[in-house]
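Some structures are shown below for you to check.
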Structure I
Amino acid sequence: MAETVVLRITLNGEERELSCLPGERLLDLLRRLGLTGVKEGCGEGECGACAVLLDGRLVNSCLVPAIQVEGRAVTTIEGADADRELSAAQRAFAEGGGVQCGICTPGMVLAAGALLKRDPCPDEARIRTAMAGNLCRCTGYVRIVESVRAAAGELAGGGGS
């Protein structure tokens with residue numbers, strides 16, 4: 001059996017020491033830890049079901065070798081509400097119908113949050129570009145774009161995180 005590698009990472013705001021196999025993907029490590037918000041859709045970085053934030057940047061965890069996250073911060077949807085309150089994006093998706101089957105929702109919410117952090121007042125083109133790496137087969141994207149707009153409006157009004 002292959003020897004394991006010890007990683008020290010910040011996972012959802014908590015310092016962790018984890019072991020992984022040398023060829024293990026970040027997606028598989030996170031699933032093994034019980035973080036089920038990250039899902040394997042395509043396994044090729046095309047769908048966004050496995051999206052996480054790596055040092056605040058949206059990445060597809062199916063493409064990231066776990067050993068490459070040594071010393072870095074990984075945030076999954078489970079850590080998106082670190083203060084135990086829904087983020088503006090989570091609230092907007094839930095209230096605005098941006099959620100249907102739920103497969104794409106974690107990646108969409110993380111992508112929306114990352115966008116709003118760097119661009120608090122995005123126009124529709126920027127929203128669509130930011131969400132482009134996440135495929136949704138249920139909503140047709142209209143409700144998703146509306147949800148991101150609503151979250152931006154909430155943040156602009158000072159009503160959320």
Structure II
Amino acid sequence: MKTALVIIDVQKSLIDEGPWNAEDVLERIARLVASARAAGAPIVFIRDRRVEPDGSLHSKLTALDDDIQIEKSYSDSFLETDLCEQLQRRGLTRLIVAGLQTDYCIDTTCRRAASLGFEVVLVGDAHTTFDHPHLSASQIVAHHSYVLRRFPAGRGSVTVMECNDVAFT
């Protein structure tokens with residue numbers, strides 16, 4: 001089973017807005033990137049083209065020429081992008097997912113990937129969001145990690161794993 005690391009919307013302006021637990025999440029994502037590189041696993045950086053004023057990748061992360069870079073316009077990273085084709089062309093079947101925002105792009109992309117037949121691992125301590133009027137960001141993160149922990153979708157699925165338990169080999 002070929003595995004890729006998928007980092008969603010870890011962009012300067014979003015991090016600057018101060019999502020919950022951002023520094024810890026960034027540190028874990030950086031560790032995941034280092035582990036993926038050490039294992040030779042492909043890395044996919046997804047950026048939302050609507051992020052302003054600075055939609056560039058956060059400075060704690062660096063995309064290399066070999067990395068897959070996708071720009072999207074919706075919460076669903078597959079919608080109107082070539083993400084699925086890029087993954088299938090490389091024979092990738094397992095996706096390790098981390099990033100922002102839990103309740104929008106993370107949730108939607110995980111569910112869509114599973115529906116497309118991918119085995120998705122959401123890194124439970126490496127995704128974040130912002131507080132909402134009725135729920136705190138920590139509650140939203142916990143809720144989505146709970147709901148997606150055993151999410152079957154035909155040939156695909158979503159499970160949740162902590163950063164320290166993720167393996168790329």
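Coordinate-derived values only; no laboratory data. Just so you know, these numbers come straight off a predicted model, no measurement behind them. Cβ atoms are built from the backbone, for glycine too; each structure is taken alone.
Ranked by distance in nm of label points 7 Å out along Cα→Cβ at positions 75 and 107, structures I, II are led by I, which has the greatest value. In terms of FRET efficiency 1/(1 + (r/R0)^6) of positions 19 and 147 (r between Cβ atoms, R0 = 25 Å, to 0.05), the structure with the greatest value among I, II is II.
One of I, II was used to compute P(r) over Cα pairs in 10 Å bins from 0, in percent, and the answer was 11, 41, 32, 13, 2, 0. Which one was it? Among I, II, the structure yielding 11, 41, 32, 13, 2, 0 for P(r) over Cα pairs in 10 Å bins from 0, in percent is I.
Quick one: distance in nm of label points 7 Å out along Cα→Cβ at positions 27 and 139 came out at 2.7 when computed from one of I, II, so which one is it? Walk me through the intermediate numbers first.
Numbers: I: 2.1; II: 2.7.
The value was obtained from structure II.
Computing mean count of other Cβ atoms within 10 Å over residues 35-42 gives 15.5 for which of I, II? Show your work: numbers first, answer last.
Values: I: 18.4; II: 15.5.
Checking each candidate, the match is II.
Comparing structures I, II by FRET efficiency 1/(1 + (r/R0)^6) of positions 43 and 131 (r between Cβ atoms, R0 = 25 Å, to 0.05), which one has the largest value? Don't skip to the end; give the middle numbers.
Numbers: I: 0.75; II: 0.25.
That would be structure I.
To which of I, II does the computed value 26 (relative contact order in percent (Cα under 8 Å, 6 or more apart)) belong? It must be structure II, since only it matches.
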